Structure 1
Amino acid sequence: MTAIAGFLYPGHSAEDDFPRMEKLLNDAGAAVRLPLVHTDIGTDAHRVDALLEMGSVDRLTAVLPDLTAQGAEAVVWACTSASFVYGREGAGDQVTRLAAAAGLPASSTSFAFAHALRAIGARRVTVAATYPDDVAALFAAFLRDGGAEVTAVRGSGIITAAEVGTWGRDEVLALVREGDDPTADAVLLPDTALHTAAWLPDLEAAAGKPVLTANQVTAWEGLRLLGHPTGPCPPMGTLFSAGRAPDVS
């Protein structure tokens, strides 16, 4: 039976990762659909004030009918910064209100990272972010509040998602290499505006360890909410390598 996990994606940057991941998963026999609709982002800026407005529940729920009309059985807010910027409690409230409005299981990319870390057994992590340093530090704080040990944080100082969306393979590989810490169990790339779906095995080869990227964990989280098998799908990285139904505990 086909699982339909739906995604609310802010603006237009790397949304083409989602049909790519859908194809990779279906080629591996996962039987999934990953429909996506775009939310109004307001100001495109990795600034706290802009991110708080971008993640307001009213903005998210405004396009929910477009997603549920596509048969979505779960919904994920496909944005990291405009969820962790609220802190762990505020991000939890954001997801609770989204679930209530949708009448469906719901989550966000920030919580997807936390759940994915547990799934691969990674506790010590390094953050390689496109964000300015202050925003990257807020993601690290979110992870620490969930029990992860963040060994290093690297920001890249990019303000807009539009600029992040122009990065190609070489820039993303450089981000992984420069942001890695030899003592970490995994490298985290937290921006859903960053294209990564085409290069996940390359990123892990460069790091010599699991690499979790925002769009990858977001897709996984949608399937986790539905308890749906994920593969195995080696092109989707370590997170999708086991091929078992994701842990929903």
Structure 2
Amino acid sequence: MIQHAMPLAATGLKIDWTRMPTYNTVMSVAAGAGLLLVVALGRQLLTSRRTITPDGWALAFGAVGFTLVTTGLHMTLTWPLAGQGFPFDNVIFGEPALAFGVFLLAAAVYLWKRGAELLGDDGVVRTARVASPISVFVFGMGLACFGIAAAGWTYTLFAAPPEEPISGEFAQWPILEASFMSGLYVLVGIGAVLFPFALRRPRGWMSPVVGVVWGLAGIAFLLFGGLNYFTHIGLIVNTM
């Protein structure tokens, strides 16, 4: 889904794809998978931590984190989507992906080196203490997600052009896709802002709220990213 600040003409759109490399498909899938992995590990820590296999979680977080760091870092530093007039998309997708990827890679290293410590009787408390310092950054990125969502609604971003299959059917109502994507960022932002406070009382009411909002956003990003493999290919074919 190439984003636009305003609806495009119904026909005649041509895009020079050599000037605008687009890979927010895999970024969306990885972000969704990463959110679901975080929720799943958190739930397992609170309910059945002795069944956790730290090496497996380290591999999963490492694979997803590497994908997000490499794509997010490239998008953050080189602004590939600015080639034909969409520089804001590099901020919307690149920077959050980079930050989330760094979080996941840090977790992967910890789980690989010290994961066995999670299995002890004080595993939940220890995990909360270990995650507490980085939660400041998580909180900050939650505020950033709110800012992205507000920009999406204010400037009607995220609307697909008519040439894009499926999503393009709603091109005449750009507020629909703007609301959908902005809503996902709001969900992620809610979880991120609550995260530092949930760590203070891991078994309190905030932890389930964080799990629900991140779980819903993770499912949506994962499915939407998978769908975009078809819609983006169709857009490329229709605009070459």
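Readers should treat all values here as calculations from the given coordinates under stated rules, not as data from a laboratory. Remember, it's a predicted structure, so these values are computed and weren't measured experimentally. Cβ atoms are built from the backbone, for glycine too; each structure is taken alone.
Descriptive notes on the structure:
- Of the structures 1, 2, the one that 2.0 was derived from, the read-out being distance in nm of label points 7 Å out along Cα→Cβ at positions 70 and 230: 1
- Source structure (of 1, 2) for volume of the Cα convex hull per residue in Å³, computed value 110: 2
- Which of 1, 2 yields -23500 [helix-only ellipticity at 222 nm (-39500 (n - 2.57) for each DSSP H run of 4 or more, over all residues; to 500), calculated]: 2
- Set 1, 2, criterion relative contact order in percent (Cα under 8 Å, 6 or more apart): the highest-scoring structure is 2.
- Computed 17.9, 56 for Rg and Dmax of the Cα atoms in Å, for residues 94-165 alone - originating structure among 1, 2: 2
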